[in-house]
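A.B. asks: Just below sit the structures, each encoded as structure tokens.
None of the figures in this text is laboratory data; all of them are computed from the coordinates on show. Since the structure is predicted, the reported quantities are computational estimates derived from the model, not experimental observations. Cβ atoms are built from the backbone, for glycine too; each structure is taken alone.
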Structure 1
């Protein structure tokens, strides 16, 4: 039998939750999300446990996100409401972890994208390594940055978060810390030492004892990207990128050209709306309502087909161009709410609802 995808152990004062689905880069399905939530709930009042650690058995990935293929199958077989359930449970877990009364530490070692950010990106202590690759690439499959990713992006310095939201840009450790997705960098070879220290020392002391690491390439600074991304709409951003000679601008332009036009417009609007929302829970609710709207459109199933199933990387978006995206429909997606919500905040007694 294959190993359980979620492994839990208690070592001294440390409760350790380890993702162990390496063949899928620890992509989260609904059963895994529910197991995680139940464990976190059980440990909330366990007197043995002072710190919770989220990590992975794989050096390649902490968590590549949600199991998108499974969500597409749910959508085709059971409809939109069934397909939203992994998102709903994942977002509620993100909210629960963000407000957890005990310190939670995440080792964002390797790939951490989408739902992986939701799991490990809102906790108290977030460690990245030289292998970290952090991103919110949802526009490529006709969704929008979710799992609280748009909260972090909307709080990133300058317009760097808007750039990352639209392009799905990959962040190394230095970039992730600068953007607010992580707190500290540590060498991957030192994670076991840190893990052992957490079994008998307070998490804050362990974090404060970590020595600084050499900075990696931080990419263009906020002053450089501001004249491009300080635009009224996505079309203007793309026009400015096209006229910009820098290699980073041309790489950004290529990413935007491959993304779903409707999702780009939703992401642009959602980023600016999230900046005005007061906290993570409000942004999670906005994201969930947008996901409910986007799953009703044909683009999501088509994006997953093109990127993950047939892998022809030739999605047929509808509409096919930015110019054909209806501003009224974008506004409607932000204003209309589904008949079901996240019911945040998650209270101790209702965590499994």
Structure 2
């Protein structure tokens, strides 16, 4: 029987939210690998950024927010043509080294189980008995593709945003792009410049012409936070913020790339069909339909409600109501990079305070 290493806290995931949490745990006086440990399934630093498509450069990415205590610009320089998949992992690696966070990787967490006053974390790098968990596994490992009738009949190629590399591979093909988020727009922009595209969305896109200022950001976060505090599944950020009208968007409108169609009702061998009987043959279906939170390893904790949501509490809604020993960062209102930083700080403080209270109660 394998012996479990005993720790106070395990942080699962070393993306923006995980590193922010680890930084704040250390700032509170906890010692890495003695009091807490960061486990990351990836073989190298960078979180989901290291897997982004090559054309996503620092000039095209929405924004890379600084991690607490050490700015991104110090490592990225002024060249905006650098791939985000190179610049951000470089920054994350430097951050881990600078603060001596000593992330254990690759470490794939299989399952977390309750064991009385402790939690048992089972991974391919060993067993851990911990008092609390900050889960920062994000969404990249859980791409979502809706199950439309006939999806398995399609003889062309189907892929998800996660699989996308370059528009050039679609030259001469008719590409159907499904989804109304930022990533869908970015890929539609690239692909429509080299080949024929059709764009479909479930609901009409909401364009935002005004500035997305600090007040608008707070309102967007508050709306998402309200949902998770009520135990409802988080909604996509774009459903709250809308899509910004940029020069690139205006250029797409001018060349007709944004002539959007409503969602089809079924998929055929050669394409898609709508309820009114119209159809369109396509060679490729690119599902830009988002991601879901990667939380399957927490299933034994039974945190979810019947609707699939998790009731969240705490100052920034990071604490699972059903088990206060569990904090979810990068979930709900903290799914953005700037939100992940604030959530990491809140989770570290609230979890350490809760565990200290448990000790006092046991004394």
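A.B. asks: The value 18 for relative contact order in percent (Cα under 8 Å, 6 or more apart) was derived from one model only; which of 1, 2 is it?
C.D. replies: Source structure for this number: 1.
A.B. asks: helix-only ellipticity at 222 nm (-39500 (n - 2.57) for each DSSP H run of 4 or more, over all residues; to 500) was computed and gave -8000; which structure, 1, 2, did it come from? Let's see the in-between values first.
C.D. replies: Details: 1: -13500; 2: -8000.
Derived from 2, not from the others.
A.B. asks: Given 40, 13, 11 as the derived value for semi-axes √(5λ) of the Cα gyration tensor in Å, for residues 177-256 alone, which of the supplied structures 1, 2 does it correspond to?
C.D. replies: Traced to structure 1.
A.B. asks: With Rg and Dmax of the Cα atoms in Å derived from the coordinates and found to be 21.8, 71, which of 1, 2 does the value describe?
C.D. replies: Answer for the origin of the read-out: 2.
A.B. asks: Can you say which of 1, 2 returns 0.35 when FRET efficiency 1/(1 + (r/R0)^6) of positions 281 and 337 (r between Cβ atoms, R0 = 35 Å, to 0.05) is computed?
C.D. replies: On the way: 1: 1.00; 2: 0.35.
Of the structures listed, the value fits 2.
A.B. asks: Work out mean count of other Cβ atoms within 10 Å over residues 25-32 for each of structures 1, 2, then name the structure with the largest result.
C.D. replies: When mean count of other Cβ atoms within 10 Å over residues 25-32 is calculated for 1, 2, structure 1 comes out on top.
A.B. asks: Supply the structure label, taken from 1, 2, corresponding to P(r) over Cα pairs in 10 Å bins from 0, in percent, for residues 121-192 alone with the calculated value 21, 52, 23, 4. Please report the intermediate quantities before stating the final value.
C.D. replies: Details: 1: 21, 52, 23, 4; 2: 13, 36, 23, 15, 12, 1.
Structure 1 accounts for this read-out.
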